[in-house]
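Read the figures in this text as sums done on the coordinates, not as results from a lab. Computed from a predicted structure; not experimentally measured. Cβ atoms are built from the backbone, for glycine too; each structure is taken alone.
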Structure P
Amino acid sequence: MAWKILCTVALQHNFFPTTNSGPELDFVPSMETQTVMQSVGMLSRVDKNRILLSYDDEKEEILLSCIPMDTQQLEFIFQVYAQDLYFGLYSESSSAEEAPCYSNIKKNRKKNTAEEDGIFLTRCAGDQALAIRERAGNHARYPAQPAVLNFVISITKETYKEPKEYLIHCASRKTYWKYYLLGELADHEAEIIDLKGEINFQNAGHQFPFPGRTAMVFYSTEPIPLEERPNRQFQLRQSGNNGNKVLIKRLPNASIENLARDTLKGEQVNVSEIYINY
């Protein structure tokens with residue numbers, strides 16, 4: 001008996017620095033997928049943000065017999081749950097209420113995007129996504145925690161012997177960084193400079209974040225993706241004739257703990273609040 005790899009599926013999240021350092025995930029097969037896996041004697045091995053599916057080569061004929069005659073492709077459907085309760089905070093919000101769905105099944109001419117580390121699954125929409133959600137089902141052991149995504153992997157008699165490495169891309173939530181300068185800094189004529197020259201900040205004047213406390217407020221002029229270990233090099237300097245004077249050499253970066261909603265240019269946006277008290 002020997003185990004053969006069918007495929008691997010990994011979540012690649014922009015919040016984390018590498019593919020291997022993604023969030024802890026639970027991969028839950030649909031009832032029909034679980035039935036097939038049990039009949040074939042398949043194994044699933046989860047390593048943090050990745051699942052590996054393999055099968056017993058002695059049961060290869062059983063695997064092939066599970067492929068439907070009408071569609072000529074066998075589909076493995078999984079719901080994915082995040083163990084990290086902050087997952088929804090640092091992930092890009094979706095306009096849809098339901099969890100997004102991904103697939104390697106080509107319903108149109110658009111090809112799955114290939115990358116050096118694997119093949120990106122295509123995000124589904126409309127009836128295709130609805131069908132995947134319905135077949136994925138609901139799982140009683142996650143009564144209050146919604147799935148973060150669903151995916152389906154399809155194999156055929158021509159492709160099952162070629163193990164594939166699939167990737168699912170998940171973008172980070174983008175926020176406008178909002179610095180509150182409290183204490184003596186609230187009275188300084190200051191500016192925030194990005195030492196890398198990528199991000200600009202705008203002085204929004206004084207606000208009152210707490211009763212009796214005045215703060216000088218700066219907003220980034222564009223939203224910035226959240227990162228697990230951000231390395232933004234923002235510096236607070238004295239503006240005016242003495243503009244070269246550095247007040248704070250390295251301003252703290254945003255974290256996922258201080259997210260809020262604010263109004264910029266008449267629109268509701270996500271902001272990361274950062275308080276500086278000197």
Structure Q
Amino acid sequence: MGMLSKIYDKSLCKVRTVTAFICLSDDKNDWENILNVAKLNCQKVANQLMEHGYIVQSLRLVTNPFGEYINTDNFDFAKQDLSDLTNILNKLNQDNPLRLRFAIGEAKTAKEIALLPELIKDYGDLCNACVNIDVDEHGFLDNEKIMNSVHAINHIANITPNGQGNFNFTVNFNCNSFIPYFPASYHRNELGNVLVVGLETPDLLVSALNDIQHEKSQLSHADFMQLAYQTMHQALSQHILPINNIVNNTTLTDNRLPAKPKNKENRSW
């Protein structure tokens with residue numbers, strides 16, 4: 001099979017996730033409806049992608065900073081709210097062919113960062129979270145937030161088996177919104193509801209690059225690197241463009257929610 005036929009192979013470009021970025025408030029009466037609409041929209045996009053031959057691996061939800069909707073006055077209040085979220089997600093997962101995963105988003109204050117180790121210990125896969133490190137007007141990093149995060153990382157390492165709770169926590173530097181992968185993903189209320197399609201492309205790119213290896217000895221380093229760039233661009237385009245069309249042509253349940261491949265495609269609804 002030559003390169004031109006290989007790059008069309010949809011099994012080489014998997015959909016790692018369809019991720020909904022949503023906004024929750026401290027009114028728990030709204031949680032189930034918001035989560036359910038997001039789940040339905042993720043599933044609709046996933047169904048369309050699968051009908052077109054793509055493998056979809058997961059559905060995910062990411063919220064605004066958890067301190068905006070979870071009671072962070074103390075561990076007990078926070079754990080009760082996470083328990084309520086767990087019950088809702090378990091209910092939504094009952095009839096879902098693809099398991100719905102969840103991230104509580106960003107910890108913004110020292111108090112919220114300090115809560116994370118115990119929350120991650122007790123709620124693990126539900127409690128995917130991150131901290132974003134900002135810079136001041138002079139370009140210096142927020143060292144206090146860095147040190148608070150270091151303490152959280154050490155605490156998580158000590159209270160979770162083999163320190164594996166740190167797979168649920170990241171400290172972000174220069175990370176933009178709409179990262180569809182956990183736990184670096186986060187969301188902000190002012191961005192509204194958005195769907196992002198995250199792709200898994202290593203197999204596709206390796207296959208494409210393997211097809212030009214025979215030209216490496218015949219070209220200068222610069223020319224080969226340019227050829228490699230063009231080859232990868234062509235391979236990715238064969239999937240990103242049709243995936244984008246599939247996403248944009250999917251009718252979503254709530255017109256306030258859209259879908260973005262990361263490689264990503266996104267929309268709002």
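1.28 is what came out when Cα Rg over 2.2 N^0.38 Å, for residues 33-104 alone was calculated for one structure; which of P, Q is it? If you can, show how the numbers build up before the last one.
Working: P: 1.44; Q: 1.28.
It traces back to Q.
For which of the structures P, Q does the calculation of helix-only ellipticity at 222 nm (-39500 (n - 2.57) for each DSSP H run of 4 or more, over all residues; to 500) return -3000? Please list the in-between numbers first.
Working: P: -3000; Q: -14000.
The correct label is P.
Among the shown structures P, Q, from which was the value 20.1 of mean count of other Cβ atoms within 10 Å over residues 49-56 calculated?
Working: P: 20.1; Q: 15.2.
The correct label is P.
When percent of Cα pairs over 26 Å apart, for residues 9-152 alone is calculated for each of the structures P, Q, which structure yields the highest value? Spell out each step's value before the answer.
On the way: P: 26; Q: 34.
For this comparison of percent of Cα pairs over 26 Å apart, for residues 9-152 alone, the top structure is Q.
Which of P, Q yields 51, 29, 20 for Cα extents along the principal axes in Å, for residues 89-176 alone, as computed? Don't skip to the answer; put the middle values down first.
Values: P: 42, 35, 24; Q: 51, 29, 20.
Answer for the origin of the read-out: Q.
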Starting from the value 20.2: which structure in P, Q was mean count of other Cβ atoms within 10 Å over residues 145-152 calculated from? P
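Could you tell me which structure in P, Q was used to calculate FRET efficiency 1/(1 + (r/R0)^6) of positions 65 and 81 (r between Cβ atoms, R0 = 35 Å, to 0.05) as 0.65? Don't skip to the end; give the middle numbers.
Values: P: 0.65; Q: 1.00.
Value 0.65 for FRET efficiency 1/(1 + (r/R0)^6) of positions 65 and 81 (r between Cβ atoms, R0 = 35 Å, to 0.05) corresponds to P out of P, Q.
Check the numbers for Rg/Rh (Cα atoms, Kirkwood Rh) across P, Q and tell me which is largest.
Values: P: 1.12; Q: 1.03.
The maximum falls on structure P.
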